[in-house]
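See the structures that follow.
Where a number appears in this text, it was derived from the coordinates with a stated rule and is not lab data. Values in this document were obtained by computation on a predicted structure and should not be read as measured data. Cβ atoms are built from the backbone, for glycine too; each structure is taken alone.
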Structure I
């Protein structure tokens with residue numbers, strides 16, 4: 001994973017010393033913090049209290065002779081969002097404000113990032129005029145504007161008992177937004193019914209829509225054959241996938257709002273003889289850990305485990321909410337601003353502040369085995385592993401505990417008896433010895449915490 005930098009501040013960091021804003025030792029300390037937490041030096045200075053954001057903005061404005069725009073008091077032209085994709089906006093911390101003739105004015109946290117400017121010029125096919133804004137305000141504006149206007153949109157679940165997505169399908173709507181409205185309607189019905197997995201797969205009549213609940217697939221209707229190509233293409237665009245590719249699997253994600261809460265769904269496409277099969281898994285935003293683990297002793301046990309070497313195991317059945325709890329664990333760990341927290345995931349479900357999230361990419365050969373060989377060079381304190389598919393990777397990550405690392409892992413077990421049976425195999429002997437705490441999800445409202453001693457006693 002690349003270290004996050006701000007080219008503007010890297011160029012001007014010693015001017016902060018010359019102008020008496022910070023001491024030289026503070027700059028060096030901020031660089032160490034920035035490298036450890038994978039943030040830029042400016043954010044490290046602000047987080048550590050060496051500078052306020054206002055002081056930093058005024059300094060940059062005077063040095064760059066670039067005007068500052070307070071996005072909290074600014075209403076941008078939403079028609080300009082089409083010039084910069086959501087992913088590029090997040091990646092480069094940039095948002096378009098307005099366009100006059102062939103010049104697009106953009107707000108940037110890093111106005112000297114020439115690579116980002118060249119990239120945007122290439123995709124927007126116009127000149128770029130950057131102005132300065134704070135990183136925090138740009139990210140907030142991206143969430144406010146893009147996730148309403150570019151992705152699926154808003155979903156309200158109030159007074160919608162008996163809702164059926166097919167009512168939207170059968171409307172006489174000839175607008176370009178009709179397909180997107182159908183996608184939104186399917187997701188709305190899934191949310192209302194408490195569904196976390198939605199599958200679209202080929203049938204004789206078109207594309208079947210299936211909801212999975214309690215391990216069973218329930219057909220909820222069919223998208224007519226005449227709309228299938230348009231439906232799949234639109235869903236791929238919303239998920240930032242390539243709509244022209246159907247011969248190989250793709251993995252993306254789509255964002256939408258449910259009652260003003262941002263919800264994310266991962267989108268996986270897979271070629272079959274009946275056309276592409278699309279699998280969506282819906283993830284709700286993580287909650288504070290204390291709202292999930294209500295036992296004071298259990299909460300204290302987990303918090304202690306985050307501060308010492310060992311393995312924290314999160315167990316439960318399929319769709320029990322293991323990922324949800326793990327993200328809450330990561331948010332809890334991130335409260336300590338001096339820890340380097342890293343994840344290895346197929347796809348990041350939510351962007352977690354203070355956590356260095358890494359998405360594996362099989363298309364370029366970046367799989368779990370390769371990540372295992374290189375992650376040690378990043379010197380992480382806490383690592384979350386979404387899944388381990390080889391004994392070599394498991395042995396390597398287990399060995400990191402002896403180098404004072406904390407490992408967060410998930411484990412599939414339908415109930416405690418199932419857990420005991422699976423853990424009885426000798427392959428798990430090392431794992432059992434290294435577990436400092438285990439969180440078992442019995443149900444949505446029942447979560448139990450075991451420490452090392454109580455778990456060993458139960459497993460026998």
Structure II
């Protein structure tokens with residue numbers, strides 16, 4: 001294996017690549033364009049970032065690669081993974097709801113080798129001359145099918161038409177959409193297809209839960225209490241339903257994260273971090289969370305509302321039972337609801353217990369710190385501060401995520417009150433800032 005890739009994997013703490021990732025690295029050496037089809041959650045990010053390391057030129061101070069994505073969360077996820085590789089190459093993440101001026105400053109002053117962004121924001125930077133299109137040799141479009149579904153056809157076509165010196169194009173998708181639009185400009189292409197639906201269905205157990213009431217909130221609550229502390233995503237079809245379901249569960253004492261496209265970016269990020277680090281084990285979302293988000297080890301999927309079509313059903317279920325793992329999906333149905341035609345076999349009924357268990361509380365809780373990367377705050381600074389000032393031990397601190405202007409830290413719930421008392425009024429790395437439980 002190439003030393004650059006070995007070092008990157010070491011920095012990520014990854015010892016073994018999966019078959020799809022190995023195939024992508026091997027195929028990238030053929031100097032052809034590539035189409036990679038693989039289900040959501042199978043590690044496609046590494047499948048294109050690792051081969052990219054062999055393509056980037058360290059003595060080149062211009063933008064060499066552009067990565068287009070359909071959502072800001074996916075852009076941030078890719079940026080985070082690449083930076084964790086610690087390669088020495090710089091990136092700039094561009095998306096709506098983020099300071100355009102700050103992105104421009106990063107692109108022009110830090111010699112970013114890779115631009116990661118949504119089509120709308122990238123189009124804006126190109127039109128203003130912030131990005132020099134002539135230096136870009138590599139184009140990667142992640143979640144290509146979802147980008148088309150979101151209506152980015154024209155923006156992507158416009159962007160690609162402005163890149164005259166492309167040497168390589170890589171398209172990644174969780175579905176096989178068949179025809180690839182001409183605007184992609186694909187030439188000699190190698191196609192890798194890892195969409196193995198049959199194997200997936202054997203690992204995914206589908207069950208139905210019967211609701212006596214048309215309003216299924218109470219049934220959902222009983223189901224989630226029965227599933228206990230295992231990580232669960234509850235899918236609903238509307239933004240308003242996310243709020244309604246989440247608020248109801250909280251009144252019943254069941255903490256949860258809420259996620260939909262109408263929320264402020266910071267609120268969406270906070271909900272994601274709390275779910276990822278185990279501070280809450282129930283996540284209520286629209287289909288926005290069905291793809292493109294890095295949420296590992298999901299054990300249960302609950303369809304509170306029936307999916308609008310088979311594709312949505314597939315992508316929702318794709319959040320669990322990844323590769324060799326097993327998972328469960330539950331359809332909550334009241335008497336008037338019928339199974340969709342794409343579910344061929346009647347699922348077995350999951351019986352709810354007569355006495356509903358109490359909602360389980362997560363082991364972890366998330367601490368918010370009002371300083372981040374732009375303030376020269378690192379994970380090491382946070383750990384040292386919490387050990388010294390918060391009197392926490394190694395096992396008391398979980399996942400740490402440091403963003404540009406703030407950070408999230410998972411700490412043991414039973415140590416929260418003690419920690420907040422000890423760090424009140426203290427400075428972190430000489431800086432006074434807000435440190436509180438992330439709500």
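With distance in nm of label points 7 Å out along Cα→Cβ at positions 131 and 411 computed over the structures I, II, the top value is the one for I, the highest of the group.
Structures I, II were shown, and mean count of other Cβ atoms within 10 Å over residues 43-50 at 18.9 was computed from I. When distance in nm of label points 7 Å out along Cα→Cβ at positions 91 and 339 is worked out for each of I, II, structure II gives the greatest result.
Output the label of whichever structure in I, II has the greatest value of relative contact order in percent (Cα under 8 Å, 6 or more apart). Provide the component values of the computation, followed by the final result.
Numbers: I: 11; II: 15.
Max of relative contact order in percent (Cα under 8 Å, 6 or more apart): II.
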